[in-house]
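Undergrad: So, here come the structures, one by one.
Derivation of every value follows stated rules applied to the coordinates shown; laboratory data play no part. Treat the numbers as computed from the prediction; the structure is a model and nothing was measured. Cβ atoms are built from the backbone, for glycine too; each structure is taken alone.
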Structure 1
Amino acid sequence: MGMLVDGVWQTQNQFPTDASGAFLRTATTFRDRVTADGSSGFRAESGRYHLYVSYACPWAHRTLIVRSLRGLQDAISVSVVDPLMGEDGWHFSDGPGCSPDPVHGAALLREVYLAADPRFTGRITVPVLWDKKTGTIVNNESTEIIRMLNTEFGVGLAANPEVDFWPEGLREASDAVRDSIYERFNNGVYRAGFARAQGAYEHAVVEVFAVLDELEARLGERRYLCSDTRIVEADICAFTTLLRFDPVYVGHFKCNLRRVVDHPNVWGYLRDLYQSPGVAQTCRMDHIKQHYYRSHLSVNPSGVVPLGPEIDLQGPHGRG
């Protein structure tokens, strides 16, 4: 792990924490927007943008799902980094499921950040939306990228423009659920896993399972988080954390009060979303497990990757 400081790479042995031992997530830096009419300076155009992702990262996974389900594969190209994040950070390789950087020919993802800002200070994260026309990073915040892919890349760019994850009538509900689960659940598992004090860890874990209880109750009343008929942004944001929960977060991050499979409604919901056309192809459990167990040596010093658990995501979900 590491970060750039004024364009110079610096390695660190631990993820950042505050005085109480609680994990601190660094805010994303590039926050420009692509718009359909180009009023932002970045017009939605086919072939103009390139997406840098990791199959392992839940934040980047969100963008792959929206790209897949809206049919933006021809409009927006993609590079997948290697699952191992070592001392040099994310890197490109020819490993299974990985792909090179056709824009810069970079060996390391930090080279892409430096191409946008030679004196960049910050962590090198995915996803990254790159504009080939202006030669810069547009955005590296997952929630904003999926909103752009959903609302700005429409007819003529998306093969499935009718697919809408932020529909009128459900926008407020989706935003509320997404915001409610972010710090306690999506980031909560990291706050538990990277905590360096017992109190900070326990506080984070309690919040993680409070959200799971809330989701279990909510999904007892409807098929998806905000509707019986529509998958919205909140569902995508919940899904990428739920997919990784039992294989990684239960053991690696010590979120082991219960498992997803111990929550009947949440477990069925996870399988339901996984089996939705276009979703499974964005999921690589080999990348997920290799990344977490081999990259976070401060958490798992041996780098040994567990064989289990055995999880059947293709089984009947009972959510019809």
Structure 2
Amino acid sequence: MHHRPFSVTTLGTGAALPARGRYPTAQVVNVHDGLYLVDCGEGTQERLRVAGINFQRINHIFISHLHGDHYLGLMGLISSMHLMGRQSPLHIHGPADLKAIIDIQLRASGTWLRFQMHFHATDPISGTVVLDEPGLTVSLLALRHRLPCTGFLFREKPALRGLRQDRVHEIPQFKRQAVKEGEDLILPNGTHVPNADLTVDPLPARAYAYCSDTAYEPALVPFLSKVDLLYHEATFTEALAARAKETLHSTAAQAARIAASAEVSRLLLGHFSSRYKHADVLLTEALAVFPRSLLSFEGGVFEVGG
């Protein structure tokens, strides 16, 4: 079992309109107790409160594209962070035009933020690394939508090897880090102890991929290969495949085909059209293609990997 947390909380699962008890898109990704916000539809700050998440702990916000249902909650969240005395820097990653949208609102309201805000413009090119932290990288996914749209891939960095409990006493304290990093041990008397005798394989590194608004896009498959959890929009059923094509959205079956092609462990469906009273019809369609599919829901927490 992994001891370090890696989970996704879905705060909003609706498409376009807040309707039927669904809120616009927003998610919190927890990697090793670091919190990352992905998209920020209207009402996100309230959904964060309901979920019991302290939003001052969020230092990076990723915005996929500039359709309102994915970012119109951002100014409210920034304002609340400011009013509540935030001091730590905030990094926002999103389309270049978002910076002007934020700046004009701050200027118009005469707001001088108490914290530093760093804006990082994203260019949707699959594989581009935009965040490299000690335990994590975040890279981009090029989605196919009416506006430039960016998905995000959160990938844990490989852990160090584990020391075997029955042999750890043989390893001098100052050598333990090197052994964890894969080095053999040479004892003071010259005895050579192979690393494999002293360590166990680390748990596999986990990965979460977020594909917000996109038409069916097989070019994503190599970048999604074998991820532990794939969130993929499923706005429509196959009965509305023509509407999906016209609006550059996906059907649940298309999301499942991407998941199957990429051999992911689990598929998480979201971004449901308000025309569906219950999202079960979308799940049923996906399950026929990819049996390890599940529905996101408001406040749902989904573990990434075992």
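Undergrad: If mean projected area of the Cα convex hull in nm² comes out at 15.8 when worked out from the coordinates, which of 1, 2 was used?
TA: 1
Undergrad: Here is a follow-up. If you work out FRET efficiency 1/(1 + (r/R0)^6) of positions 224 and 248 (r between Cβ atoms, R0 = 25 Å, to 0.05) for 1, 2, which one comes out largest?
TA: 2
Undergrad: Right, next: Using distance in nm of label points 7 Å out along Cα→Cβ at positions 48 and 216, single out the structure from 1, 2 with the greatest value.
TA: Largest value of distance in nm of label points 7 Å out along Cα→Cβ at positions 48 and 216: 1.
Undergrad: For which of 1, 2 does relative contact order in percent (Cα under 8 Å, 6 or more apart), calculated from the coordinates, equal 17?
TA: 2
Undergrad: Just checking, which of 1, 2 has the largest value of distance in nm of label points 7 Å out along Cα→Cβ at positions 16 and 32? Display every interim value, and only then the final one.
TA: Numbers: 1: 2.4; 2: 4.2.
Checked 1, 2; max of distance in nm of label points 7 Å out along Cα→Cβ at positions 16 and 32 sits with 2.
Undergrad: Work out the source of -6000 here, i.e. which of 1, 2 gives that when helix-only ellipticity at 222 nm (-39500 (n - 2.57) for each DSSP H run of 4 or more, over all residues; to 500) is computed.
TA: 2
Undergrad: Assign the value 0.9, calculated as distance in nm of label points 7 Å out along Cα→Cβ at positions 72 and 152, to the correct structure from 1, 2. Walk me through the numbers on the way to the answer.
TA: Values: 1: 0.9; 2: 2.1.
So the calculation was done on 1.
Undergrad: Using distance in nm of label points 7 Å out along Cα→Cβ at positions 8 and 168, single out the structure from 1, 2 with the greatest value.
TA: Values: 1: 5.5; 2: 3.4.
Structure 1 gives the largest value of distance in nm of label points 7 Å out along Cα→Cβ at positions 8 and 168 among 1, 2.
Undergrad: Something else now. For the read-out Rg/Rh (Cα atoms, Kirkwood Rh), for residues 104-255 alone, a value of 1.21 was computed from one structure; give its label from 1, 2.
TA: Computing Rg/Rh (Cα atoms, Kirkwood Rh), for residues 104-255 alone on every structure in 1, 2 gives 1.21 only for 2.
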